[in-house]
Structure I
């Protein structure tokens, strides 16, 4: 058995209970543990003096104890322990709350290294709740300390001890992933040095080099994996070459509107792919309301008129139903049979659809994940469309494409991503962007207010409801939090239903509900049985409700700009003037800047660029929801330059060695297979 695949339970100091806590963090074996990288660091290696220390910040000092510990009790159940000390620049006190047991730990005249938050009360200099150690020991102070993501049942100090003993015992078993010649080319340190110094860096330079090495490796493996998927699907003669379709112009001219220039350009790019023998793998990226669905409809029309079947997969039943209801009338007039396959249908109906599909009696099938079940067989599948790509992974695309003879794949997303990043992020797809909205759409008026304006906001909501409209109200949390002073969706729901809007119909929607419950609530909202829908971000991708014209977002400072823009896109879908109200309590300059951007722009691509600019290292979106392997250390925005270098290197490697043959790539091949588990193009 590979030592790195051994359960963490058997590491010294872990055991079943701590192993259970570590499992919640995604750490099950020693390999997982060694790659559970710190989320931050506390640099205790730089020492200062009392005179130079900055009030309100943490600092490391070398001090001498100069008096007895003093205990005061300002009120019941509270004690304050103060230990006087001095250094070369002045005097101060070490201060602890409710930790009387420490009073005998310090010896007058003894020197200590300490680290804690600096405070000043009047002229008295204090170090609050410091970490301490004797001068002749080197353990907690004088080093860069890793800070790990935690869960209930395990502390940072416990993870540090477990990591330390694991590195001593198991680091030698780690294998080098990157061939020496590539490491030399980019001046990257070895894997063992990198793992040791990402957890326990000797100094800040070693930490920088460890990060650089591990980020490059992670992004290189990601890019090679994506390129291998793309290259596999691009093998010569493995796709469908659709014949020309003269009926397409008739279909487009029969629409009640004219395509925008951007829609026409993107449709032309798709048609060129369909003309080609190579399999199409194209991402159509367009802002909310830019008209992606009609582009998909035109592409499916051509596939059917060429003698093939088409499939369209959406992430929820209600979105699939919406597509079915809007597209069926367009296809019916051309004698194209379109059907809907979702989980809530009766077993008999499902069986009839599956039978008719297999016999080729159904031309276009629209549905949810139900489409990728083993029982669903197409007679001659030519085109697959997936809507809202970030809800489906690479793996699901591969499964449904295997239901035909390498059908063309068309992927749609309303998530605005800067083009340079999209080209790299979707390395297995070609990219088209609809960067223009149809004419005549009313701009959503956006206002940023603080919580003192809530009563006025509620009055405005009521005025709109009395006029026959509906409202979304979004909160970031499901349950009330003890640690965060934020409105929870359940608290809001109870208050609105029983007090503020007791004369109206109020609904509740959140991610912990069953799919059937969520679909029912959205259906009732769509049919105006609910006036006000209180929700978490689960409605970010959802159904069209043209009658809903108000989006209120509580604690707006907690959301990324791109997410705020997606939520705002839930309204403004009908003939009525729509409004987005951001209730924002952030007091920082960045919070104010972000609200200003939301008020001044409705262009998703501009907003996503600004999000990148303002948030920097912050997580813009999780890679997981985009169907990619989890990134453990790289950040797709902060590390964009490394990403570009890794992409170029991945391209060069595969150009000379498409299958990564040879001894130098054995470990790399193994790692990529683990990352893209279950995808035939890799494994």
Structure II
């Protein structure tokens, strides 16, 4: 893979991201993972790469059109150089993907008597079943476009796959014809499972069903031979919201609804095609579809592998991760009211090991509690079927005042959030929107409850989204608290969110964009001062990405001062550890495993009086300077110990941790693993189970 310059202090963020996705691909290759879960890792890799081209590559291409040869910044190469390196790297990764799928996963499926068959492998009985299915469920959803005589090619949709067809005949004087057919995967299931037979389970993909019936689709033509290859176009997913629409009003909702239509017509950034396609046919398509200056990515027979997330539930139980049995919290389960528990102590939960449903329970109780008057909440990514929103609607029905900040610009979740906005407004909730150019990314909920003639505030703060689906697969922390040091400042933060007031004086919360970066820098500088004075000093942090140049420089300064720095970074890491006189006191690991490591945790020694913050924000410029974010302190010694223990478990991961060295970033931290070695996620589950056992 890519070899960065040794001693270079800033790794290119795009290349670092590609290394992260290669770590995902390693999980698909890892035989320790159950077979059907390896297929899901291939699907995640594919989905990640799609989004990378839709967002990051598209942005670099926009910069390229301005000045392709000029360096983007002091720390990042020119768009031309970056795009060239992306192309080279993605081609290598695509080759590895194909090798894993074709030479490892498919043979292993076959050994388990599961066969993905192609159109020329069906037997006579299966052909009859497929024909009936094609006529009943597929044919009426197909709308082929013959390309040869067209001057203006119909728009090809992003995230769709197409079957490119070449039709030929042996008769003289008839040139071949070319057509494209959109595979209707959004309407028809991509996988068709044939009835069991004695030799195993046969599954055929939708595109192969269509291939089997090309002569019927094009029956009006007099052709004898059909060739077909899957193709796919990835488009720029960005859209623009003008500054005139930044006010909290329905205008922003209308603007985003219109802008979503722009996304489907974005400029192409990638053309993926079956590498077995004849050269002349490929050249015909590139010219006809006007795909100049687009990354051309040859691949295997199948694309849009993200659909394999919904691979049929076949195989044995050992082919899947065991179902996660969430750990009950006896202290919460035995109480009639969660408010009573929160009044006694702060509650820190770690999803998905400990249930997200405790938040649903709190909202459900608040909806019918006569003492509760108001619920304030910020929503970023909402589940398609959201119990959080349903609980809020129920609160409105029970006469509570419900005020919601719905972030309409949560990329790729806009349509879902618009739907829930309409549902909340129809129910009678007050719904506010995030500002254009400044997303609201913090996850906070504040409940007003009248107790002894006073309004008492209860808060829930989280590192992850209020999304019950992702809460079962994302690793996050959430805090229930009545501590006025936190609740009063959450109340002040809601003034920023809901009435657009300028607030300052945050002593406990870290609030972006106005204060958080300065606060983090001050905490890092303080550790450096302690180290220089010969006092204990360390920084331990966990996040998704580390990109911000100013933060990285401060970490280098702290390292030179003698601060020991341990970083767990799942994704992008532009800091390069282990460089003499710059980062020799910094170590970085990345963990890719069954659950997506999504929590942000920041720990500072503070001369022995440790400060620990949880946050929705990564150390990225977009989070620190362009979003409304919230970092919240953990004050309870019990909860601090819980966080420290989990961090140590992860830092000592024996199976899934990779050492980030600024070069390849994919080498395992521990090379000599054995069958008894356990991952940090398994160890975390065991630790939390013991912690919650009376």
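Structure notes:
- Given 5.3 for distance in nm of label points 7 Å out along Cα→Cβ at positions 205 and 557, calculated: source structure among I, II: II
- Structure responsible for 0.40, with FRET efficiency 1/(1 + (r/R0)^6) of positions 69 and 573 (r between Cβ atoms, R0 = 25 Å, to 0.05) calculated and labels I, II on offer: II
- Between structures I, II, the greatest calculated value of Cα Rg over 2.2 N^0.38 Å, for residues 381-436 alone is seen in I.
- Read-out semi-axes √(5λ) of the Cα gyration tensor in Å, for residues 197-444 alone, computed value 35, 22, 18, structure in I, II: I
- Entry that produces 95, 71, 44 once Cα extents along the principal axes in Å is calculated, selected from I, II: I
- Top of I, II by distance in nm of label points 7 Å out along Cα→Cβ at positions 117 and 509, largest first: II
Each value in this text was obtained by applying a stated rule to the coordinates, not by laboratory testing. Bear in mind the structure is a predicted one, so any value in this text is a computation, not a measurement. Cβ atoms are built from the backbone, for glycine too; each structure is taken alone.
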